1. Out of I, II, choose the structure whose coordinates give mean count of other Cβ atoms within 10 Å over residues 365-372 equal to 17.4 when calculated.
2. Taking 0.45 as the value of FRET efficiency 1/(1 + (r/R0)^6) of positions 445 and 525 (r between Cβ atoms, R0 = 41 Å, to 0.05) derived from one of the structures shown (I, II), identify that structure.
3. Compute mean count of other Cβ atoms within 10 Å over residues 453-460 for each of I, II and report the one that scores greatest.
4. Taking distance in nm of label points 7 Å out along Cα→Cβ at positions 277 and 357 as the quantity of interest, name the structure among I, II where it is greatest.
5. Here P(r) over Cα pairs in 20 Å bins from 0, in percent has been calculated and equals 18, 50, 29, 3, so which of I, II was it run on?
6. In terms of percent of Cα pairs over 22 Å apart, for residues 93-204 alone, which of structures I, II is highest?
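Each value in this text was obtained by applying a stated rule to the coordinates, not by laboratory testing. Given the structure is predicted, the values throughout are model-derived calculations rather than measurements. Cβ atoms are built from the backbone, for glycine too; each structure is taken alone.
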Structure I
Amino acid sequence: MKDVAVADFRNVVLVGHTGAGKTTLLDAVLHRLGVSDRQGSSAAGTSFADWTEEEKDKKISTWAKPFQAAYTATGGKKYGLCFIDTPGYADFVGQMYAATTVADAALIVVDATSGIQVGTQRAWKRCEQLGLPRGIVISGLDKENADFEKTLKQIQEIWGRKCVPIELPTHDRREIIDLIESEAPADLKDEAAKAKSVLEEDVAEEDDKLLEKYLGGEHLTHDELVAGLRVAIKRCHVIPVFEVEPLQGIGVKDFLEEICRLMPSPLDHELKDVDGNAVDGAPDAPFAAHVWRTVNDPFVGQMSFMRIYGGTIKSDTEFFNSTKGQKERIGPLHIVNGRKDEVAEEAHAGEIIALPKLKVTTLNDSACAIGKTIKFTPVEFPPPVMSLAVTPKTPGDEDKIGVGLQRVAEDDPTLRIERNTITHELILTGMGDIHLDLAVQRMKKRSNVDVVLNTPKVAYQETITGKSEGHYKHKKQSGGRGQYGEVYIKIEPLYGDDKEWFVDGIVGTCIPRNFLPAIEKGLLEGLARGALAGYPVVHAKVTVYDGSSHDVDSSEVAFKIAAARAFSEGVLKAKPVLLEPIMNLRVVFPDKFMGDITGDLNHRRGRILGVESDSGMQVITAEVPQAETFRYSSELRSITHGEGTFEQSFNRYDIVPSNVAQKVIAASDRKQQVEE
């Protein structure tokens, strides 16, 4: 940013539960900074921060978006500020993951009427994972039943006494008092003195000289207090608590002053590359940056949002993509503030720039000065939790759907597109029903293709639990040359590390060796289509030990058919069972829903492995069949009124209970009859 030193730049991310007031706070900040000419409102559809059509329609944030502006603080010093707004809704948690990776500090917004919720906890844990310096903003004090003291007490009970107020609201809530810079009114003097004493004690513990002074009964000077607080916040030893009433405009200016005064700069951020080497944030250091978000704009093309960590980048130059190992030519540098787009000549550490139409650079790529190979650890996104099968309304549009969804997934790494080789369905996987619904809407706009969404089929498998033998003689004569091939096989379970599923046990010349490849192909066909319900057979070992041939009528086709039929016969006699995928679930929710959650998991054939309490929330780990989890995202939201979230991952395949297996087999039989 022009005329702003790197040491005076602040890059902070706003995180918290959906509805906590992040976007409302940002709208007030942007209005104060002059980025917007009036304060917008998400509820009214006039928010400057939530400016996309889908965000206006849903009235929630769905993307992480950076906003940058200069701010002249009290005293005339100029600062550069970058605020990254993030969604609080669980379906868009991947955006929060990306944004927290590229920020120097986080501000966790807590609503004074709702307190700490599951999304707030998720944001806190993400900051803890990254070791990210953070503050807490209590918002919504202007609402009815809002209670500052109660909210602060809950924060300190769950996250510890290191959460210390930097500001206090007056009893009439018409003013917010800065404990460092302002004199408290008479009715707040004792409370303010006590809070400031706690601040002094925490700061003194960061430095032996200050501690000696404090224990000697002396007060710390203003400069000592501010400098010590910056150190304590950077080390995450102190979590400052701010208060803002954004709709009333109360506390916004003081909030900006405190951000400039206390939050770390890019030079305070102890950053290392993927090899553990320190990255210098100075303007004259080698250029280093990371692409944390990409957007496919219908008019501009792909825009790559890049956080600069060190050095300087100028327009119309080149950089080295160290991830791809190629040079990249760039044009103008764009500073994107919502719908506003400004062009900059150069940018430094802490800033986020947007670069259009890069040829080789994509999401999670690292960029650096030519001649350097600086790489950053890629953002690790949470695994998706909900899947839908996507089919076209119009036959023949399958390719269009695949291409359209792939383009949408390029913007959003928490979306995955894959073709299930067992069920032959195109599967779209994401973080929840709203997430997937918006992804399909974007695909329709780009591809102009209508689709049908269904619950995916379960990718069952089959296996055997016993040993058996199979035999089939394929003999056909219809004039001229006939078909002849006879195969005897043994089938048994394949155990442990044994990879040899096909064993040649033929002795002598009962079957000519040149027909063995055809027999193996026949067995592979049998493995692929199973014997119970048409699903692939796994963990089966087949030994071919005997057979017969005909000098004239034997052929590869005949032995292939004989092997497949012998396999089907053998599987049915080897105690076959149906297998289903079992998922690991980790469900997080408030304690009041414990009975509903455990009852629902039991109804889903789940096996609860453990229950624990974590920062005021209950956490259940369980194993649940995948067939019962496809719609769990929306159903959990319904049970907990939006206060519960879950993560899932594949665990293993396990035997399907007989009553469920009978239904699956019967459904497969009906389908086969219809097809025939």
Structure II
Amino acid sequence: MWPDDARRMRELGISVVRVGEFSWSRLEPQRDQFNFDWLQRAVDTLHAEGLEVVLGTPTATPPKWLIDEHPSILAVDESGQPRGFGSRRHYCFSSNIYRQECQRIVERMAKAFGQHKAVTAWQTDNEYGCHSTIISYSNDALVAFRQWCKQRYGSIDQLNSDWGNVFWSMEYRSFDEVGLPCSAVTELNPAHRLAYWRFSSDQVASFNRLQVKLLRQHSPGRDILHNYMGNFTEFDHYTTAADLDIATWDNYPLGFLDRDSESDTDKKKWLRTGHPDSSAFHHDLYRGVGRGRWWVIEQQPGPVNWAPHNPAPLPGMIRLWALEALAHGAEVMSWFRWRQAPWAQEQNHTGLLLPDSTEDEAVAEIRQLTADLDVIAHELKESGNASTQGPPVAFIFDYAGDQMLRIQPQGNNYSPLGWVQDIYTACRNAGVDVDIVPADALLDSYQLIVVANSISINDTLLKSLQTTSAHVLLGPRCGSKTDELSIPSNLPPGKLQSLIPVRVTRVESLPDFAIETTQCENFEVHRWREKIDSKLQPQATFNDGWGCYYRHNNIHYLNGCLTETSLQSFITTRLEEAGILITPLTDGIRIRKHKGLLFAFNFGPDKEQLSIDGRFIIGQPELAPGEIAVLNLGDG
């Protein structure tokens, strides 16, 4: 079947194929008995059709014989039970034995295939952390964590001080007494949990680095990447990405909507399209993680198998999702998977081919997509007006800040990632493009900088905010904690008081039925609100006298979570004040500029008429749900 598969891939317009990421039991059926012949044939077959190959290291699934030899490789859950063999991702990042075994298999693969002309990239492992596998409570993790604490804090007295261990008599006499943050009677020390998250995140980065070093040694000149996930913040992606060339992610819009959305209204409205800002948010996030280079390495081609419900995409969405990724700068869009597997856990996960090798419904849309890409490439070549101007808005995304808010949310309806995505949606509804960047990014080119989840402010970001002429929007809870998750001595927003003279003296988390409304401006706040002490006059006042929203020169401090309508109005005004061109959009329409072209997408549920100046090169002004249009803005 393989030669026919490779030919059909090429004819469909596919140029990059990923293989091997779960193949350890076939590469090494028994210890030191390697069988690479089948993979050699596969790579050669793909190469014969001119296809590029991404080889995945197989370390996400250690084989049964290895687990039997070394059961200590397994991760351990909070109750002390091993997370056993029988599915995938059954290992602990802190296991030195497993690290040695991974180095052994990766080195053998890299030596065997590292110089093959078809192999243009490597993927390390697969989906670090999937199925909540970042945190392990194994003995190996305990030993490594104690050493990590010793390196970070220097002395046990410093650790006790930074963690506030005098509270509840939690003080330690030595690092050997430091335990794992699990199985306690009630709430664990948040600083202890944060330290263990940081340690666990660092373990991912060092585990990844071991593989990268071998791949660069034996397969020089090839890109190295890893595939991250959607709505997943359980480790710091920036730290791991520092050793990689490309950030890739796995995009399943319908699965994410059904699994992660708290809104039944959204689930119903976007059932077959996915939320119109979900994929875009992650495209922009991983573009920042990859320092400009990023791919979609897995794209949903139809119903999947793993969400609570798995509907079929609306006709047109396969093509739309691909062009949306291109509009956000993706170098590669790769479908998962080529052929639907007839057995095991993912047998109900759609592929481009059915199990009998006949074409599934996505293939017709991919043929149209291939023609679209030819039109776009020709237009860019002929027009010569490719714009290099980037988005006018920067979002600072902080993985540690996200975790701080999860560790101590002060309210069970507060979603750290959801709040960031709400602000992002408000920008997109205004037709404005966004970059999502780390706290140490250069911010000189932006007109508006949004800091939404940086609970602890590092000095690099603070200096950038102090010197920028851009408008800066600080969201609630920003600067409210130290790096060790304590209240700053000068009260929240801590270091940010050097930007705007406000002090938070009281906070409250609100149930969903409680909405506080201001007397003027008609701001509606839900879920979180802060009482401010300041000589600045608030821009609005709640009925109980608390102020709402403070401004000092180009710095804006929003001291509560606004409801959807209020947030849209608030963000639109901030964009206009920053001198950013607004293009108000209807609910289902989204746009994105890319190299002098404007892409328009209709996520539905109604037909929409575009009122945008430009020459249509794909599509037309009237868009049905699931349809796209591409305009050359230089001809408007």
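1. The read-out comes from structure II.
2. It traces back to I.
3. Largest one: structure II.
4. Details: I: 3.3; II: 4.6.
Top value of distance in nm of label points 7 Å out along Cα→Cβ at positions 277 and 357, among I, II, belongs to structure II.
5. Attributed to the structure labelled II.
6. Comparing I, II by percent of Cα pairs over 22 Å apart, for residues 93-204 alone, the maximum is at II.
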